[in-house]
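Dropping the structures in below, format is structure tokens.
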Structure I
Amino acid sequence: MIVVFGSLNVDLLIPVDRLPNHGETVIGPSYSFAAGGKGANQALAAARAGAQVRMVGRVGTDDLSAIALNDLNLQDVDLSLVAKDEKPTGLAAICIEKRGENIIVVAAGANSNARADQVPDHLLTPETMVLLQMEVPLEENWTLVRRAKARGARVMLNVAPAAPVPTDIVRMLDWLIVNETEAMIVADSLGRHRDNPRAAASAVAEAAQTTVIVTLGGEGASGFSGDKIYDVNALLITPVDTVGAGDAFVGAFAAAIDSGGDLTRGLAYGSVAGALACLTPGAQPSLPLKAAIDKRLKDLPPIKVH
């Protein structure tokens with residue numbers, strides 16, 4: 001089982017011809033709402049990839065909360081540990097240009113009151129994977145990591161959005177997932193500065209003795225575990241919208257590992273899911289089902305292990 005402790009948002013999506021420059025106003029023809037938040041996105045991605053998932057976090061008592069929880073409900077994600085808060089449901093304003101690139105501003109709202117003690121001790125067992133991101137108070141994340149490891153649970157952290165991670169926390173993780181920017185920041189926070197993301201991820205894996213995955217956009221991803229390096233390509237696609245691609249990767253990777261898959265299987269699942277998520281606008285609407293991932297695994301070149 002996967003327990004996701006993280007954010008639940010509603011995304012306000014605005015298509016634009018191009019992203020605005022500093023101080024510039026750009027007009028979009030329309031807007032739409034969709035469920036989002038890195039915690040909720042990864043919970044849904046894992047559930048759609050076949051995992052049993054419980055979501056832990058907070059939403060407001062406003063009308064937006066129903067939007068935030070709708071897709072999770074439809075996918076049978078357990079929401080019994082999602083609390084209602086006096087603060088409004090988190091909101092992300094996302095501008096998306098024609099090539100699929102985006103800029104995002106997030107108002108944390110109820111997510112800023114998420115607490116580690118919302119996760120009961122009886123869920124923190126060796127059969128549980130705890131999955132965290134960085135859109136809730138970081139000290140609550142670290143508190144939960146320490147509790148989870150003390151009770152034998154497995155822990156996966158996606159350092160998104162980017163921020164330093166305490167050295168003792170990195171060393172407790174079973175899996176650390178970062179993008180190119182996040183890899184450099186975590187390496188710097190450990191005193192292991194490197195000149196490129198792959199070298200940074202390798203340095204973190206060596207320093208912390210944990211498995212580190214760095215996603216590389218259209219170049220795929222690399223995993224560093226022990227003395228081995230795993231390189232996976234990305235599917236060849238024409239992206240419509242990259243919103244949610246990283247969350248699709250993390251959720252599908254977690255689902256594959258939780259089901260007993262090895263690192264190679266996890267990387268393959270994550271890479272295919274991340275690519276498929278770029279074919280549909282929005283975060284949660286784009287997250288692929290297990291059948292769709294399985295169908296495209298054959299199109300992925302063999303993972304190189306060296």
Structure II
Amino acid sequence: MRAYIFPGQGSQFIGMGQDLYTNHTKAKALFEEANQILDFAITDMMFEGAEEILQRTDIAQPAIFIYSTILAAITPDFQPDMVAGHSLGEFSALVASQVISFEDGLKLVMARASAMQKACEQHPGTMAAILGLPDELVAKICESIDEVVAPANYNSPGQLVISGTLRGVALACEALQNAGAKKIVPLKVSGAFHSPLMQPAKEELALAITKVPFKKGICPVYQNVTALPTSKPAEIKEQLLQQLTSPILWTQTIQHMISDGVTDFIECGPGKVLQGLVKKINTSQDVQIGSVR
């Protein structure tokens with residue numbers, strides 16, 4: 001069985017998609033459609049813009065979404081048995097599985113990015129990757145901190161990202177260092193994604209979701225909040241909202257997909273981050289890992 005997986009924010013790079021725009025007629029048409037939907041030339045920022053501009057949440061999220069969904073759309077044998085996306089990538093997965101249209105997906109991503117950016121400004125926060133400690137210990141130490149700080153991304157065994165207030169993350173990192181963390185990497189992000197500090201973003205995203213038709217897709221979507229498959233539009237909508245303040249259960253998602261029979265994981269988007277995580281989550285030689293480029 002074949003699973004397509006879609007990356008989230010942080011995988012973007014200047015120049016991504018330019019070769020597709022130049023050499024593939026269908027891809028060029030979709031890039032131009034994206035420019036029209038957004039009412040500005042995001043392709044200019046993707047292909048030859050400034051690095052600091054492409055790092056902005058309101059630019060990075062639609063750019064990655066556009067590139068990932070276009071890659072899926074032009075893949076000749078694109079026939080997923082199941083799909084999943086890491087954080088933002090969940091929206092790409094929903095378009096690829098035909099739960100929502102490309103246009104509606106892009107509008108939702110823009111609404112999400114705007115809402116998250118406002119929440120960041122309202123409640124400043126940060127994130128840090130913790131390497132080399134059991135997930136349970138990281139969660140327990142976060143709970144002991146008298147500030148908002150919590151697990152945000154269960155990326156792979158021994159790699160968990162925490163998220164919260166500036167002071168909360170700093171205190172947690174100190175405690176985790178003392179507990180024996182092999183490495184702690186502060187992330188260059190504009191806020192505390194997938195934490196309670198994103199609560200203000202829910203209302204704005206909820207309003208945008210009510211304006212978009214969701215339908216049963218061509219295959220199950222494994223969602224971040226539960227790590228389980230669903231094809232029910234109502235469940236998908238609710239879990240998209242919960243994702244804003246809940247941790248990304250990526251380790252558990254990949255484990256469940258493998259248990260459900262996946263033999264091939266294909267990353268569809270910029271970079272190879274998810275391929276690396278899948279290799280860490282699953283060491284079996286029976287599961288193949290590749291990408292669409």
Structure III
Amino acid sequence: MCKITVSAYELMKKFPNEEAARLYLEKRRWNGSPFCPNCGCNENQHKQTRNGKSGFYRCHHCKLVYTVRTGTIFERSHVPLDKWLYAVYLVVTSRKGVSSLQLSKEIGVTQKTAWFMLQRIREACKDDNGNFLKGIVEADEAYFGGKESNKHASKQLNAGRGTVGKVAVLGMRERDGQFKGVVLNDTTAKTIQAELNFIIDDKATLYTDEHRSYLDNKFNHKTVNHSAKQFVDGMAHTNGIESVWAVLKRGFYGIYHSFSKKHLQRYVDEFGFRLNEGSCKIHTLDRIDSLVSKAFGKRLSYADLTVDL
């Protein structure tokens with residue numbers, strides 16, 4: 001058996017009940033010294049019990065009663081924490097993602113609850129390190145959305161073919177390194193270059209295709225002419241970023257079948273996390289630790305998730 005892989009059976013033995021999952025989360029978040037998520041006080045945090053359950057704390061300073069769930073993606077969820085950890089396990093180990101229907105069958109909740117859980121986990125996957133991409137950076141755009149010919153007549157735009165009716169995502173990846181993806185409102189030079197300037201270090205070398213929106217940028221820029229069947233020109237190619245799109249589109253076609261523009265950024269963040277911090281080269285438990293750590297300090301309510309944009 002691979003030394004960096006943990007089976008579902010082994011995970012269940014490690015977290016056999018909610019109490020074991022709670023203790024694990026408290027250690028990851030507080031390392032034995034609980035602090036108030038409201039005022040940050042870490043002195044005189046009094047332990048309490050409710051309905052015979054432990055894990056409740058009362059802040060001596062602001063009087064808030066809180067748990068390890070407070071101020072996290074797990075807040076105000078009635079799903080036991082051991083089920084949450086199993087959902088995290090499935091997200092980090094499923095290369096092409098896991099559907100809400102499949103998760104609902106795995107942990108015994110409704111499909112609606114499973115969908116909400118997965119969207120909260122994707123919220124935790126959000127890239128918030130703020131670091132620039134450096135060295136050699138490949139950039140390319142991908143489009144997501146159904147074919148016009150497959151839509152009902154009332155939903156067809158009748159405005160052409162190709163990318164019509166689809167949502168663009170700009171992907172940037174260091175050569176054999178970190179990936180960042182951003183959902184775009186349009187693919188004009190102004191929009192694309194603003195994202196490039198925000199995410200890529202000024203001294204980086206940028207490799208792209210011949211799309212005109214990449215031209216006349218501030219980077220050391222080299223292109224490959226895909227329309228002329230040129231895919232490699234010395235060191236210049238976009239194979240790295242296109243391999244990201246290959247996996248993401250396998251998830252799109254095979255697992256999810258559809259991404260709405262409203263939630264697309266979260267799906268991009270999910271696949272980005274698996275590439276950056278959730279790589280299969282990293283031990284399974286380390287990947288779970290990484291995602292759980294990113295879950296603290298983030299909150300996504302159902303009202304916020306379903307509000308019209």
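Every number here is computed from the coordinates shown, using simple stated rules; none is lab data. Keep in mind that this is a model prediction, so the values were computed, not measured.
Please state which of the structures I, II, III yields 59 when percent of Cα pairs over 15 Å apart, for residues 171-250 alone is computed from it. Here the read-out was taken from III.
Could you figure out which one of I, II, III the value 18.0, 52 for Rg and Dmax of the Cα atoms in Å was computed from? The value was obtained from structure I.
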